[in-house]
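Taken together, the values in this text are just the output of simple stated rules run on the coordinates, not laboratory data. Everything numeric in this text was worked out from a predicted model, so none of it was measured. Cβ atoms are built from the backbone, for glycine too; each structure is taken alone.
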Structure P
Amino acid sequence: MKLTSYGAAEEVTGSCHLLEVGDRKVLLDCGLIQGRRKDELRNHDGFPFDPSTLDAVVLSHAHIDHSGRLPMLVRLGFKGPIYTHEASADLCNVLLKDSASLNERDVQFRNKIRARKGKPPLEPLYSKQDVETTLQRFRTVRYEQDQLVTDGVSIKLYDAGHILGSAIVELTLSEGDETRTVVFSGDLGHRGAPILRDFTHLEHADLVLMESTYGNRLHRDWSETMEEVSEIAEAVKHSKGNILIPAFSVGRSQMILYMFARYFNEWGLDRWKIFLDSPMAIEASEIYLKHTSLYDETAAAYYEEHGPLLNMPNLSFSKSPQDSMAVNKIQSGAIVIAGSGMCTGGRIRHHLKHNVWKPECHVIIAGYQSPGSTGRKLVDGEPFIKLWGQRIKVAAKIHTVGGLSAHADQQGMMDWYASFKGKPPVLLVHGEKKAQKVLAKRLRKEHGARARPAKKGKTTDLLSLESF
């Protein structure tokens with residue numbers, strides 16, 4: 001029995017972990033590498049294993065850094081089933097199709113540059129047809145349902161509370177007389193977040209494969225975050241301009257709309273026209289409205305009393321480019337939620353172009369902004385941003401809300417691990433080196449856990465964990 005991490009090892013994205021049990025091979029996640037250009041080019045590298053030899057894939061959730069290379073895996077020969085939660089399968093139907101379109105456009109752009117340099121063209125990672133073939137391989141599993149995925153490997157999914165359908169994966173591995181339990185955290189959610197239940201606590205594991213994205217950070221309390229948003233709502237109540245909210249299409253956009261619906265009267269939102277200007281966020285919202293059984297107690301009660309979570313009388317969905325362009329013509333009184341969340345692409349950039357130079361405009365930053373992104377420049381107070389080669393003055397008021405993360409913070413991860421009996425060893429994945437170092441140190445100090453970062457390509461023998 002062996003476990004090898006080929007992605008998200010000492011980095012956040014590109015989740016990809018191979019389990020070998022006898023002659024059986026099961027892959028946990030198959031995600032895109034995201035970030036800098038040179039990092040994203042690594043997606044074009046082949047896999048360090050033969051996809052045709054895999055018996056199955058288990059997908060923790062739909063986010064593209066966990067699912068985004070599945071069509072490439074299929075194109076290169078994988079013919080087995082992909083096991084995941086039903087809501088994750090629904091979201092992948094949206095996210096993977098969008099990824100194929102983005103990838104094809106990106107490769108066309110890059111190939112123009114490569115041609116001028118005399119370099120050979122790149123091929124798209126996969127096509128829309130590859131995505132269709134991949135979606136046919138999905139097999140859905142309910143939370144806490146035992147599922148055999150291949151001889152010697154069975155799984156049980158538990159709610160991870162990160163996005164709709166996100167799962168902690170418990171794997172029971174059998175080889176001869178030996179049995180081992182590996183628990184993969186997937187991405188753990190931020191406890192207390194609107195709409196979804198908190199992550200599930202488990203008690204038994206021989207090895208824990210744990211995310212560490214915020215291994216060195218603590219989030220603000222939700223009550224403080226809601227107070228902060230309330231203060232922003234009061235500050236903009238009598239604004240004469242527009243309000244722009246860059247937001248990720250899956251999870252963040254739905255969270256914001258639900259908060260707006262719940263506090264519609266308190267925050268004086270009736271005087272605004274609210275637009276969700278993102279085709280992918282609109283499709284994802286429809287999926288969130290479908291899976292009502294996954295809501296937490298508060299959201300479920302709201303649904304029983306008020307109906308669909310995101311309903312507001314002044315909410316419009318801007319599906320077409322023409323719809324979006326019409327929003328750009330509104331001079332005042334619009335709240336626009338649009339992707340991308342870091343202002344690196346998507347329709348939000350058009351709205352910034354039309355509004356960010358106006359002193360009466362407000363921009364609410366509701367998530368982490370990576371260094372170098374347009375969103376980060378707004379947060380850092382830079383006086384100008386560049387959009388399509390144009391240098392545009394930033395006169396808008398920038399509000400930053402730091403507590404809306406969909407990821408567990410350091411304390412959340414510590415509390416999740418504390419539920420395991422017997423202090424099982426921990427391999428840290430899905431985090432930068434600095435965050436992993438801090439989290440591993442705290443796990444060792446407070447729980448006596450044998451904790452270390454997973455190294456890319458390094459194999460862990462699951463039959464010899466006493467020497468971990």
Structure Q
Amino acid sequence: MEFINEKEIFELIDNPKLNNPTLQKEIIQKSKEAKGLTLSESAALLNISDKEILNELYTTAKEVKEKIYGNRLVLFAPLYLTNLCVNNCLYCAFRKDNKELKRKTLTIDEIKEEAEFLVGQGHKRILLVCGEHPKKASMEFIGEAIKTIYDVRIKNGNIRRLNVNTAPLSVENFKILKSFGIGTYQCFQETYHYETYVKMHPDGPKKDFSWRLYAMDRALQAGIDDVGIGALFGLTDWKFETLALLSHAFNLDQRFGIGPHTISVPRLEPAFNAPVSQKPPFAVDDNSFKKLVAVIRLAVPYTGIILSTRERAELRRELFNVGISQISAGSRTSPGAYKETQESVDEYQMEQFQLGDHRSLDEVVKDCCELGYMPSFCTACYRSNRTGDRFMELAKTGNIGKICVPNAISTFNEYKIDFASDETKKVAENFINSELDKLDDNVKKKTLKMIEKVNKGERDIFF
């Protein structure tokens with residue numbers, strides 16, 4: 001726990017010197033360099049109350065995000081393998097004491113059907129999710145599931161990056177997980193506040209705070225290049241959670257030279273028979289949520305900040321403007337829900353939590369274009385070994401965009417041809433043309449060649 005200094009964090013939150021508007025403006029100005037912030041500087045920005053300075057914070061967060069990643073929004077969907085779990089998290093519908101939850105573990109054939117549905121919608125990235133269960137979520141099962149998903153081909157489409165959100169593993173098992181060809185390993189601490197953590201996880205292996213906290217260290221030691229961290233906002237004070245999350249990011253970067261590839265910011269949502277979720281102990285209002293996203297962007301400018309479909313569409317649109325760079329779309333949070341939803345099966349008694357954005361991938365894609373954001377299905381870095389420290393070097397220097405923009409356009413053109421509805425196709429065509437016009441002549445020429453290849457039927461074309 002030594003890098004999560006609770007006393008220091010609370011002192012920063014309560015430090016009246018950090019409520020100085022002049023200081024806050026200076027920090028925002030510094031953040032425009034996209035070199036990151038200290039914990040103290042981040043605390044000062046979390047305490048902004050002046051509306052003018054707050055607007056400057058939001059504007060700068062958007063500028064920094066676009067300096068690193070441009071106007072791209074990476075799209076993905078979660079695929080749940082099982083909702084069986086041996087933990088008893090008080091905020092989660094999957095907790096073992098929830099006797100009324102309908103339990104299900106997908107068979108390999110059902111996993112294939114779920115993957116076929118997602119690929120058929122146009123997805124190129126999947127986040128594999130499963131409850132913690134030594135038998136139902138074994139390494140062998142996960143490995144077979146990953147192979148099955150990668151083998152799916154629908155209408156020129158396939159899954160090209162499969163990220164995994166599963167229980168913390170030993171170094172040996174992380175090496176096995178890496179051998180399956182995964183992208184990012186993702187694991188959320190849920191809450192970094194020790195007393196709250198103990199209270200929220202009364203029994204099961206998850207009650208071991210340190211084992212979970214050092215999961216990313218073991219993953220990196222095992223050779224997994226990209227790791228994703230996160231906190232479940234609403235379990236304790238949001239300012240504490242934000243600063244503790246940043247402490248984790250800074251620690252990884254200092255020790256390994258590889259900060260978190262992604263940071264997720266889920267808020268606690270109602271979940272079936274999960275007592276804490278019905279009334280969050282420290283509910284985070286929309287304005288505070290927007291502020292913490294902006295501060296994370298400025299503090300860790302190179303990271304991908306992930307926003308899930310927990311949030312309603314209107315708020316998601318606002319958060320795109322303050323630093324979000326990856327979003328889920330067309331999501332379901334129970335095993336088998338993609339196929340079963342088509343058959344009008346009520347999934348409430350199987351899902352992990354309630355969703356706020358129920359739109360399809362196609363609807364989200366169209367909306368992104370109309371808002372001026374490029375829906376990105378690109379997986380070129382993963383396929384070109386630009387991961388770990390190689391990715392970090394490009395992202396931290398702001399050079400990743402030089403590669404990403406042409407690749408994103410090429411891959412979005414694939415989606416337009418293979419999966420977009422007629423209405424979305426028209427919007428996408430206009431959007432791609434407008435993005436091409438922004439490129440310098442040399443890059444535009446190369447990008448047009450990639451587009452031409454895609455138009456002729458080739459796929460997975462990238463720099």
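Quick notes
- Entry that produces 1.4 once distance in nm of label points 7 Å out along Cα→Cβ at positions 123 and 339 is calculated, selected from P, Q: Q
- Origin of the value 31, 29, 20, where semi-axes √(5λ) of the Cα gyration tensor in Å was derived from one of P, Q: Q
- Which of P, Q yields 0.7 [distance in nm of label points 7 Å out along Cα→Cβ at positions 19 and 83, calculated]: P
- For 26.8 (mean count of other Cβ atoms within 10 Å over residues 59-66, calculated) the corresponding structure among P, Q: P
- Label whose coordinates, when helix-only ellipticity at 222 nm (-39500 (n - 2.57) for each DSSP H run of 4 or more, over all residues; to 500) is calculated, return -14500 (choices P, Q): Q
- Parent structure of the calculated result 0.70, given that FRET efficiency 1/(1 + (r/R0)^6) of positions 139 and 195 (r between Cβ atoms, R0 = 30 Å, to 0.05) is the read-out and P, Q the choices: P
- Structure responsible for 5.0, with distance in nm of label points 7 Å out along Cα→Cβ at positions 27 and 99 calculated and labels P, Q on offer: Q
- Computing mean projected area of the Cα convex hull in nm², for residues 203-274 alone across structures P, Q gives 5.8 for structure Q.
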